[in-house]
Structure 1
Amino acid sequence: MSGRRIPTWLSGALVAGAFIALLVLERCRPLRGEVESKLTRGARNLAVAGIGAVVLQLTESPVAFSLAALVEQHNLGLLKRLPLPAWLEVALAVILLDYTLYWWHVLTHKVPFLWRFHVAHHADLGLDTTTALRFHFGELVISVPWRVGQILLIGVSPLAFSVWQTLVLHSILFHHSNVRLPVGTERWLNRLIVTPRMHGIHHSFVREETNSNWSSGLTVWDWLHGTLRLNVPQDEITIGVPAYRDPGEIGLTKMLKMPFGEERPVWQLPNGGTPVRAASPVAAHHLLP
């Protein structure tokens, strides 16, 4: 298995195909209305994604795959110390990468320095497939040491890392998408994976709702840590953060500068109020339409 990985062209083609399919579905079956022009938002988010892609190619990709090759060659990390068949090793690596990504996501919300960068993702006034790619280049660079730790401690081979990369990209495209699925279908999917309604709650401008649903792939991590929240009516969710409600304040240049300027009290509205929602009588694990 040494050195094997999913070819970049194949992974890229699969992700691009999923992206295009979700864009079409968003047009046919939108879950939420648009607050800002979809074309304007999409162009901005794709510009951010382009910068991020270049940064990742210069930072994470060469480091991650070089380390994964060393893991494979020298049997480094937890999984390499266990007598596992190749298929099980890859499966466990993907699961553990997903779990440790959950904790990285928690840290980006809880650690003020990391939140300065991550808030650029949450400041989007809409939520769709392009939002999945809207991560500040600074956040991507800062995440590289975490990725190094994941690979070395877990014992992630090049094949396992490429499988995880492909799966997580599909997952984030899907759960950020503005696709209206039948609620019964989504409730069934929520038992296993993150879905659009579930992640929409995470992008709510109510702080208590943003501090939930941190899973990126498997929902088991939110179930396990008590951070699952599904009982928010979708038509009552306002996407974004309270401090940035004017589209003029989240243009491309201003968004890229956001982590480096004076930090606003993000959870306060421009008029000084703080969005809250009364406790729901519905159980937290019950997904509402």
Structure 2
Amino acid sequence: MNTSNKNILRLAAVASVMGLTACSATSSEVTLSNKDKAVALISSIETGDHGPVAYINADKYIQHNLAVADGLEGFGELMQQLPEGSARADVKRAFQDGEYAVTHTEYDFFGPKVGFDVFRFEDGKIVEHWDNLQDIAPANPSGRTQLDGPTQVTDLDKTDVNKAIVADFVKTILMEGNMARINDFIDNEDAAYLQHNPMVADGLSGLGVALNQLAEQGLPMIYTENHKIIGEGNFVLSISEGTFLNEHVAFYDLFRLDNDKIVEHWDVIETIPAQETWKNDNGKFGFQ
């Protein structure tokens, strides 16, 4: 099949999905969890499989990526801008919490990137989407990348406890700066806290060096508001707002916990663009 015909079929598939007002559940929808549906949708960016787009409720889809127009039409327009065969999407981690599903993905999507995507479901369909994207960087001083490390969700019985620990950490340490309580959350040994931020080494010592350097340059990292905590078992994602490098940013911080302590951290920091450039009016956050 030539390229022209492939593009025609691709656009036709997107158009047919856009025209859906309802879609009867297939056998795969019955068996797939919400996080499985989220993984399938993200993976379809690379595979070109149009089937997972049916997991989106075409009548209610709300978009919080401010560079993308609202609704399913905006999703279709974005996909059409990609040169055929250029996109890559390798989901490394996925978990779900009630109506929310989270993916942590290595992208090549208008350039190599790492991203978190959050989907909200109603009646098994995606009705809302948030994300945070950052360019891929070299390994950090401890040799860790933005995406490597454990991927398995464990300790399901500790979901609520772990979410509460992260919420307390974000409020107490990141927002209020009460470092006297840091050992309530993270042990002192460098091996006790594995770091995936591309500029920071392992341990509280590595974190301290990085934060001091920023402060000395007059560029403190400031967390002003936490918008959402989403978790399953040992993985908890915190979504916050603040300032980094004197820019208004969204902080997506993923923590892995073990025995009631934070033991590993991944993050994506994205600048929030000026409102006059937004392609939708839904805002960067707006969680229920």
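Where a number appears in this text, it was derived from the coordinates with a stated rule and is not lab data. Here the structure is a predicted model, which is why all the values come from computation and not from measurement. Cβ atoms are built from the backbone, for glycine too; each structure is taken alone.
When helix-only ellipticity at 222 nm (-39500 (n - 2.57) for each DSSP H run of 4 or more, over all residues; to 500) is computed for each of 1, 2, the one that comes out at -17500 is 1.
Computed over structures 1, 2, mean count of other Cβ atoms within 10 Å over residues 211-218 reaches its largest value in 1.
FRET efficiency 1/(1 + (r/R0)^6) of positions 43 and 219 (r between Cβ atoms, R0 = 35 Å, to 0.05) computed as 0.40: which structure among 1, 2? All intermediate terms of the calculation are to be shown ahead of the outcome.
Details: 1: 0.65; 2: 0.40.
Of the structures listed, the value fits 2.
Work out the source of 1.09 here, i.e. which of 1, 2 gives that when Rg/Rh (Cα atoms, Kirkwood Rh), for residues 67-146 alone is computed.
Values: 1: 1.09; 2: 1.01.
The read-out comes from structure 1.
One of 1, 2 was used to compute log10 I(q)/I(0) by the Debye sum over Cα atoms at q = 0.15, 0.16 Å⁻¹, for residues 83-250 alone, and the result was -0.85, -0.97. Which label is that? Structure 1 accounts for this read-out. Structures 1, 2 were shown, and Rg and Dmax of the Cα atoms in Å at 19.6, 65 was computed from 2. In terms of FRET efficiency 1/(1 + (r/R0)^6) of positions 59 and 259 (r between Cβ atoms, R0 = 35 Å, to 0.05), the structure with the greatest value among 1, 2 is 1. Ranked by relative contact order in percent (Cα under 8 Å, 6 or more apart), structures 1, 2 are led by 1, which has the greatest value.
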